[in-house]
Structure 1
Amino acid sequence: MLQDIEPYQMHNEFRVQTPKPSDYLIVYNGENTLLKKVGDNYVVPRFSDFDAAKSLTFPCHYLLSIDDEAYFLLDDENRSRVAPEGFEFVGNRTFRMLCSPLERLGGATSAHIARWESLNKFCGRCGVAMARGSRERAMVCPACHNTVYPRISPVVIVAVHNGNELLMARNLDHPDKTRLFLISGFVEIGESLEQAVAREVMEEAGIRVKNIQYFGSQPWPFSESLIAGYTAELDGDATLHIQESEIERACWVKREDIPPYDTSVSISCCLIEAFRKG
């Protein structure tokens, strides 16, 4: 999955340090992140990809490290409106396609932090401009001391089994229109993860489930989430009643009809593969 980068290790604790030429520079323009074009793919730009005499003096601050390679965020958004030649501003989902698993995790997590900072420039209580915390990762209001921490929304995803069949579905807004995935959704206020599983399956597929079992979890910076994965069994009638406002397609798929799924990025694919392989 995205976070599985052993033997490398991500260090996301708060630090204050200065960049070196081999470190990564995250340039965020309020909507997208700047990546360097390499053939048909992208890489996260390093300070050395820019003017060597100037890049290390760019106003920026530290975000995280993977082993000894650090990621910094450019502070001045006015510098980042137009992509230089050989670079392109792209959406966060593009990080999923990067060849380097280290840059997938480091870049996507950095973009998560950058987006959170961009959405909290002003205090939601009194309207004063916020400042970055000096001792922890937080945005702090200098007037009323309101403190805002990075947003992480809980999400559940579930592989529902019906004997030798798996419930597979695709959301209306899912960018991959060639494959099916699993039922998932955000956890609502006042419910447990298991209750969220049962509710999401009922809402989106119109069936009941039982024997809800925890499978694993993963960070999902593309939607600022932490995803908890579950398995469950059909409880009762298998007839599907699709929530057409959310789901483009849902159906029961026999184990032998499920193609292999790449498990290097998402817990959804890991759940599907676990079922496919029995």
Structure 2
Amino acid sequence: MPKTAMSLQINSRSLARLVSNAGFRKMMTAAGARNYGKQLRQTVEKGGAVLPEKCSLQHLLDVSYDHLQKDYRHEYVYKTKLLSDFILKNYTFCDTIILNEFRLGKSVADIALINGSNKIFEIKTELDNADRLQSQLNDYYKVFSQVYIVTHHSLAAKYRAIVNHKVGIIEFTEDNYLQTIREATPDVGGLDNLTMMKALRKNEFLKIVTNINGALPETTPVKLYKTCLELIATIDPVSVQRHFLDTLKARITPAHQLLHTHAQALPEYLKFYCYLDYFSEKQYLALPSRLSCLV
């Protein structure tokens, strides 16, 4: 009987590097798709997989992703699940922006979501530890009002016990989907104006100052940034956060909205990559030929 991916000795770390944003970029040309497929095939066959003499790139990706979901749930798998099981089911990209690896103070949030509400998702896989968690949460609440820990079901009780009750908990279940087991409670008590402003691009920061003040402060170019920060520091943090969130929502592009149109036809593992890479209509239309490439 042919071995399945679940009973193999696949080098999961190598496979995880291929099933990722960086890996998927390799398949965006016809020649690249063939070479990428050969890499995938070599990796799974070394682990003992028995494959047809010729199989499609999509079949190789299905086998690879299935293996990673069950045996090596790296961060990309969690982000894929967040997009498919939580974001796409609850929000529309005409009024929602998601930000990947968003720097806030001394921490980097795995996923930030902004629409009518604002949420941070901190992913804690079985490969992670909780050493910096409290300082991360402190940084997140300086900017966002709702924070969720996303973790494996075997770790959910651990994180529920060590974080404040206002932090939401989402677990990766045995059946490979995400389930919210505790909703996040909104909290604006820790908002910090300077942390919010420093998370923005320069033009976004200056636009907020102009909107709040009516114009940029009259000062020298060298002193402009410092003067603007001093002005912002005097404003109510909840008001600053409203400007901050509106500014981030302005990053929504037609490319982001296209994902909603094409999401149904995409394999789960490609949706997050397509969103982050600002896929065009032409790229979506080219994907079936890339995925059907025989290796």
For mean projected area of the Cα convex hull in nm², for residues 128-175 alone computed as 6.8, the structure of 1, 2 it came from
1
Structure responsible for -13500, with helix-only ellipticity at 222 nm (-39500 (n - 2.57) for each DSSP H run of 4 or more, over all residues; to 500) calculated and labels 1, 2 on offer:
2
For distance in nm of label points 7 Å out along Cα→Cβ at positions 136 and 160, which of 1, 2 scores largest?
1
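Tell me which of 1, 2 gives 14.8 when you compute mean count of other Cβ atoms within 10 Å over residues 168-175. If you can, show how the numbers build up before the last one.
Numbers: 1: 14.8; 2: 18.1.
Label of the source structure: 1.
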Using relative contact order in percent (Cα under 8 Å, 6 or more apart) for the comparison, can you identify which of 1, 2 gives the largest number?
2
Looking at structures 1, 2, which one was distance in nm of label points 7 Å out along Cα→Cβ at positions 56 and 72 calculated from, given that it came out as 2.5?
2
By the measure mean count of other Cβ atoms within 10 Å over residues 120-127, tell me the structure among 1, 2 with the highest figure.
2
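Coordinate-derived values only; no laboratory data. What you see is a predicted model, and the numbers here were worked out from it, not measured in a lab. Cβ atoms are built from the backbone, for glycine too; each structure is taken alone.
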